[in-house]
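Please go over the structures that come below.
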Structure I
Amino acid sequence: MKTGQELIRERTERTEWFQDARFGMFIHWGLYAIPARGEWVRSTERMSVEDYEPYFHAFDPVEYDPKAWAKAAKEAGMKYAVLTAKHHDGFCLFDSGLTEYKSTRTPAGRDLVAEFLDAFRAEGLKVGLYYSLLDWHHEDYPAYGDRVHPMRDNEAYKRNPESFGGYVSYMHGQIRELLTNYGKLDIVWFDFSYDDMNGEKWKAAELMEMMRSLQPHIIMDNRLEGSGSHSGSIYTDNPTTYAGDFASPEQIIPPTGVTGDSGNPIPWEACITLNNNWGYAAADRNYKSATTIIRKLTECVSKNGNLLLNVGPDAKGRIPKESLDILAEVGEWMRDNGDSIYGCKAAPLPKPEWGRYTWNGATLYAHVHEPSVGPIPLVGLNGRIKSARLLADGSELMTSRPWNATEYTSDAFVNFASPEHNSYPLPDPRATVIQLELTQDKELT
């Protein structure tokens, strides 16, 4: 049996690419795109299998073009993508041999996962598949009395607990299919454990042994073991074999990043929606701005984390125009400033009042979000800056000490124009990035 330190070392090796990539696309898509009230519609509206069945017979995304999706992700600066192969409703976007409840049996008649993987790999992106541990369609999954099942209040759906093993075998079989029939996968994203439905309830050790035997390089989130804040042995020095390779905070960016119980770094990824729903919701037009996404991506990286940004395609297979427009603007910024994101990590400096720092070797990136009155103060960096440039175009920036700041002897100052008080407004109001080459990098470690 491997020690905790061996498991942590292997986790670090597997996630090296992941911690360089920093930015990915999450895609929630399935039958729920037709009612268009979010991916939990079966649960929130307590719909039976029969109530939900018309969507299965109507599912025909005639405009599904995964090549266009992949191009949009790449142009946004994303380095990987994760698609919902099966969500909580049990519907499969892949041609599983273990069920008829799949896209190839709908009017679509297509293996949508296979097409997704081909398209995104062709763009040079890493690929991942989401698989829900829940299944509201499978007859052996707990229904009556469960906390979230659509039939949780309907006693007619009371099930024999001993039958749950049939579902676990089915789940393991589908994971085997995905890891056997679809080539190299980079990520498996499990969702989610709750109450007593966690860990060995899923026969997680056995599942992990099978997965590692098929694709030992693959990385996965921590939700086989737990989905709550700081839950699961991934946070300890003695993780289980199925603790996962990265933590997965949802709809939140941890205030201080993610570390283990003894302060050890934990790879992590914040999964965030572009509007307020994961699946397509026709009435939800509350989209986050490109500025917000840029700054939240920077915040994640400044805390040693990734951002997995979600889109929810509609019933025809189209990513909403609002989402595409936001992604395009983020991509424009990333083309000029991506060096401050990819391969970067937290700087061992206090958070500056005007924005964030990211760090890569001898290069410190100052992400300025708030316009300044006068030159930008770089607290504690006097005598440690070799050069300063605007990352977007490489132009030289001036460092100087304002005549009225002589008392701030430990601080450096940088400004965008001459004279010094002409630093307003920011060159890029979304986020202006200053590239600082350091002369005393060792002092930052």
Structure II
Amino acid sequence: MENRTYTTDAAPGDTVTVAGWVHEIRDLGGIAFLILRDTTGKIQVKFEKDEMDDDLVETGLNVQRESVISVTGDVEEEPRAPTGVEVTPESVDVISEADPELPLDPSGKVDAELPTRLDNRTLDLRKDEVKAIFEIRAEVLRSVREAFRDLNCTEINTPKIVATGTEGGTELFPITYFGQEAFMNQSPQLFKQLMVGSGLERVFEIGPIFRAEEHNTPRHLNEATSIDFESAFYDHTEAMDACEHVVRSAYEGVAENCQDELEALGLEDEFAAPEGDFPRLTYEDALNRINATGELDEPLVWGDDLSTEAEHVLGQEVGEHYFITDWPSEIKPFYIKDHDDDEEVSTGFDMMHPSMELVSGGQREHRFDHLVEGFEQQGLDPEAFEYYTKMFKYGMPPHAGWGLGGERLIMTMLGLENIREAVLFPRDRQRLSP
């Protein structure tokens, strides 16, 4: 819109045209106020009924809430107004009238359940606190990309339609691809490993992954955003260093650039980037600490995965981001390398927030024979992955990396109760639209 002024830029003495949504109308008799909202904030428009044209007053005060309008007028200082200024209108143009029956209240005065909010996401994002989540999400992704560039990574984009699943199993979404069976990719894992054997060496990707999980919990999605890293000539400890750098950079970016958004969420006084190195506990240490609490019905033994309850118990004990290292080989994927001095222990690691797992990673098996053996041990057919395995015959360097759940990072960073709050249009077992 030509000559449009954002509400936060409207200064006393200016003649402006502001445009946005009708947030609220307050009619006090001889005087009335319309609050107009745009992406930068809100501004008060004052109607003095006895001193203004009747048609102008009628247009301004009869318009439905959430209609899109533009207002042209003079800006005056008014300390009692929400932003310290107000506009005395010369004209009001109704650009798009809203239905009087709204499915939810964007002003936030009337709460709506999450399913209703997700069904009407466009209206939901008109609320400051909801919009703030996605402004912060954008900053997280910007900061993460910058952190990867600090590490001299090249950004890549890998296929999301594949002939075979990364990890096999029942979590695959099958699709029909020109008469052939294909799948939505569970992870860029195999492709990013192929890239570290190329001239790129160190890569990252931020993109969607698809898992046909039966879980329907506040922290599971069937389409999620994965933040992936892989580097040639890295071992698992260096990969953990990179992970720590990226996660800390995300927090630092939000702390530096999202103060208004944090204030909208009520987090301005408590939000802080992690300080110091993340503790690194071995899997055995983790089991011992969990069992020592006596919180579980049955003690964990070597080879057990950590249940949600076990993660919560350990998270309360540690109280900050931390790594669990040296997992049993039998419960890590085939591409995770074992320790040279103990084939029962892998180089796999998880990076944890006190409330849940955020990252899974490790050093990869770069030796062809060992890789094929790992396929067979996990019941996978190596020939189905020939595009991947054959490249390990042509000089594959040692390498390591990880995958970070983007929505989980934002969920834990902001203390959201449901991961769907960090996704514009979530996909889960019940939700395919909008």
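Here, each number is a calculation from the coordinates, and none is a lab measurement. Just so it is clear, the structure is predicted and the values come from calculations on it, not from any experiment. Cβ atoms are built from the backbone, for glycine too; each structure is taken alone.
Things worth noting here:
- Given 70 for percent of Cα pairs over 13 Å apart, for residues 339-394 alone, calculated: source structure among I, II: II
- Identity of the structure behind 12 (criterion: relative contact order in percent (Cα under 8 Å, 6 or more apart), calculated), options I, II: II
- Top of I, II by distance in nm of label points 7 Å out along Cα→Cβ at positions 3 and 107, largest first: I
- FRET efficiency 1/(1 + (r/R0)^6) of positions 59 and 203 (r between Cβ atoms, R0 = 35 Å, to 0.05) from the coordinates reads 0.65; which among I, II: I
- Kirkwood radius over Cα pairs in Å - highest-scoring structure of I, II: II
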